[in-house]
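Heads up, there are several structures right after this.
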Structure P
Amino acid sequence: MRFCSFKRKSDNKDSWGVMSGPDTVADFSSLAPDLRSFLEKDGLTRFSQIEKETKNHPQLNISEVVLKACLPNPPTIRDGYAFRNHVEASRRNRNLPMIPEFEEFPVFYYGEPRSIIGPGDVKVQSKHLDHLDFELEVGVVIGKKGKNIPAEKADEYIAGYMIWNDWSARALQVAEMKLSMGPVKGKDFANAFGPWLVTREELASKKIPGPKGERFDLSMKAFVNGKQYSSGNLKDMSFTFAQIIERASYGCTIYPGDVFGSGTVGSGCIMEGVGYAPSDKWIKEGDEVELQVEGLGVLKNKVVLVGDELE
C-alpha cells in the first residue's frame with residue numbers, strides 16, 4: 001500500500017488516504033484526522049488490514065488533490081549516518097580521518113519536526129543559499145510504541161518507507177560543526193518527505209533478509225534541473241534500520257509517527273563531489289531537485305527564496 005497526505009482542492013481541507021488505483025486516492029479522513037493520529041489510535045494492526053476498506057471511502061482523482069508530505073506532523077525525526085562512503089567523504093572534506101568507531105554502532109541526530117514539507121516549493125532564506133545542498137535519503141515511520149527493541153524484532157515496528165530530502169545549508173553547517181554541536185542550524189529549515197509512505201509488504205520482492213534486520217534492493221537517484229547528480233542503492237547501508245531503531249530505543253521509548261532516516265546514500269549530495277568549496281553546482285534559487293527511489297516514487301522540490309523579515 002501507498003499512503004499519502006493531501007489537501008482537497010474542493011474545500012481546501014487537509015486529509016489523508018491510500019492510493020487505490022494508478023490515479024485514484026481513497027480519502028480516509030473519516031477514520032482519523034491524519035495518518036499520525038491513525039497510527040497512534042490503531043497502530044499497525046489496523047494499518048496492515050486497511051487495504052480491504054479502500055472501496056468504502058470516497059475516491060478522488062489525483063488531479064483533485066495537492067499532495068503534502070506523506071507524514072506532515074511527526075512527533076520526532078532522527079536522521080542516521082548509515083552509509084559508510086558518505087561518512088568517509090564528509091569527514092575527508094572536513095580534513096578529518098575516518099574513525100573506527102563508525103563500525104561499532106549506528107549514530108543519529110534529532111531534527112526539527114516542524115520543518116516538514118512535501119512535494120513542491122521549498123522556501124529558503126538568504127543564508128540558506130550559501131552552499132545549499134540536497135541529500136538523497138530514505139526514511140521509515142514507526143507504527144507502534146516500543147522501548148529496548150532488539151534488532152531482530154525492530155522491523156516489526158516499521159509502518160512504511162518514504163523518500164527523504166534532508167535539505168542542508170552547508171555554510172551554516174560547517175561553521176557550527178567546528179564547535180562539535182552540529183548539524184543543527186544548517187538543517188532546521190526544510191525536510192521533504194514523500195510522495196508516498198510505502199508499506200513493507202509492498203516492497204517484499206526487493207527485501208534482503210538478514211540477522212540484524214531487513215535491507216531492500218532499491219536504486220536511488222537524484223537530479224538537478226534534469227541533470228543526474230547521484231546514483232546509489234538502499235541495500236548499501238552499513239547499518240540496517242533495525243539496528244538504528246535498536247540503538248535509539250535503548251532506554252528511550254519510540255512512538256507511532258516517529259521518523260528515522262538512513263542518512264545520505266553515497267554520492268547523494270553535492271558536498272561529496274566539491275567539498276565545501278565555491279562551485280556553480282550548489283543549489284540556487286529556482287532550481288528543481290528531483291529524488292527517485294525505486295518503489296517509493298519521485299519527490300520534486302523547487303527552491304523559492306523568501307525574505308528574512310520578522311514574522
Structure Q
Amino acid sequence: MHDFAMWTRGKMKIIVLILFTVIITFLHFIVPTEQHSFHILHIILRKLYFLPPVMAAVWFGMRGAMYVTLSISILFSFHAIMDWPENYMEQANQGGELVSFWVMGLMAGRLFERERSLLGNLVQANEETLLGLVSALDMKEHNTKLHSQRVRKYTLLLADKFGFDDARKRTIGFGALLHDVGKIAVPDAILLKPGKLTGEEKKIMRNHPSAGYSIVNRIEFLREAAEIVHAHHERYDGSGYPRGLKGEDIPFGARLFAVADVYDALTSTRPYRTAVSHEEAIIEIKKESCRHFDPKVVEAFLAIPRDELNTA
C-alpha cells in the first residue's frame with residue numbers, strides 16, 4: 001500500500017510537469033509577436049520555460065531536471081527554428097536562454113540533491129543520538145537490552161500494513177523508540193527493584209509516560225512522537241494510564257506500539273518469567289483484542305509473517 005501511494009504521487013507529479021509544459025508550449029506557439037502587447041506576453045511565456053526544470057529538480061533531483069531540461073530545450077529550439085528572428089540581438093537572446101535552461105536545471109538539480117543529502121545526514125545523526133540514549137536506558141534495566149529497538153521494528157512492521165508514508169512512519173518509529181525515556185525520572189531503587197512494587201512505588205512508576213512526554217515534547221521535530229510516548233500505556237478499553245484514554249482517542253501510533261510492546265515482552269526473557277513462544281504470544285494478543293488492543297491493529301499484526309518478526 002505504501003509503495004502504491006509513493007508510485008501514485010510520483011505519477012501525479014509527472015502529469016503536472018507534462019501538463020504545465022504543454023500549456024506553456026501551446027501558448028508560446030500560438031501567441032503572435034507582431035503587436036507590442038502580444039510580444040510582451042510572448043516573452044513572459046518564454047521565461048516560464050525556466051519553471052519545469054526547477055520543479056523537476058525539486059521533485060526528482062538531478063536526473064529529473066536533466067530530462068525535463070532536455071525536453072524544454074527541444075521544444076524551445078523547434079519554435080526558434082520555425083520563427084527565427086532576423087535581428088541578431090534577438091538571436092543571441094534566444095541562444096542565451098537556451099543555455100540558461102541548462103544552467104538553471106543543472107544547478108537546481110545539484111542544489112536540491114545536496115539539500116536532500118544534508119537533511120538525510122542530519123536525520124541520521126539525530127537518530128543515532130537517540131539510539132545512544134535509548135540503549136543506555138535499556139542497559140540500565142539489565143534484562144531489557146535492545147527492547148526499545150526491537151519494539152520500534154515491530155511497530156514499523158505494523159505501520160507498513162496501514163500504508164503510512166515515510167514521514168508518518170518516522171514519527172511512529174521515534175515514538176516507539178523513546179517510549180520509556182520518562183524512566184529517567186524514576187529512582188533506581190524503584191526502577192531496578194527485583195521484588196513487587198508497593199502502591200506508592202507503582203504510582204511513581206506510572207508517572208513515567210507523562211515525564212517522557214515532557215522531555216520529548218520540548219524537541220520540535222519529536223512533538224508528534226511525544227504523543228505516542230505519553231499514550232504508550234493506554235488501553236483500548238480505557239483502563240490504561242496516565243489519562244485513561246479509550247478507543248480512537250488513543251493516538252494511532254500508540255495503538256500500534258501497544259501490540260508490538262506486549263509481543264516483545266512476552267517473547268523476551270525477564271527476571272520474573274521466561275520467554276514464551278511466538279504461538280503462545282499470538283494467543284495472548286488475540287485474547288486482549290478490544291480490551292488492551294485495537295482490534296484493527298491485532299488483525300494487522302496477525303497478518304505479519306513470522307519470519308519477518310524473527311528478523312526484525
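Quick check: -4000 is what I get for helix-only ellipticity at 222 nm (-39500 (n - 2.57) for each DSSP H run of 4 or more, over all residues; to 500), calculated from one of P, Q. Which structure matches? Only one of P, Q returns -4000 for helix-only ellipticity at 222 nm (-39500 (n - 2.57) for each DSSP H run of 4 or more, over all residues; to 500), namely P. Who wins on mean count of other Cβ atoms within 10 Å over residues 12-19 among P, Q, i.e. which is largest? Structure P gives the largest value of mean count of other Cβ atoms within 10 Å over residues 12-19 among P, Q. Consider the structures P, Q: one of them gives 1.98 for Cα Rg over 2.2 N^0.38 Å, for residues 68-211 alone as calculated from the coordinates. Say which. Derived from the structure labelled Q. Check the numbers for relative contact order in percent (Cα under 8 Å, 6 or more apart) across P, Q and tell me which is largest. Comparing P, Q, the top value of relative contact order in percent (Cα under 8 Å, 6 or more apart) belongs to P.
The value 0.00 for FRET efficiency 1/(1 + (r/R0)^6) of positions 76 and 188 (r between Cβ atoms, R0 = 30 Å, to 0.05) was derived from one model only; which of P, Q is it? Clearly, the read-out refers to Q. Among the shown structures P, Q, from which was the value 0.95 of Rg/Rh (Cα atoms, Kirkwood Rh) calculated? Going label by label, the one that fits is P.
Values quoted throughout were computed directly from the atomic coordinates according to the rules given, and no laboratory measurement underlies them. What you are looking at is a predicted structure, and each value in this text was computed from that prediction instead of being measured. Cβ atoms are built from the backbone, for glycine too; each structure is taken alone.
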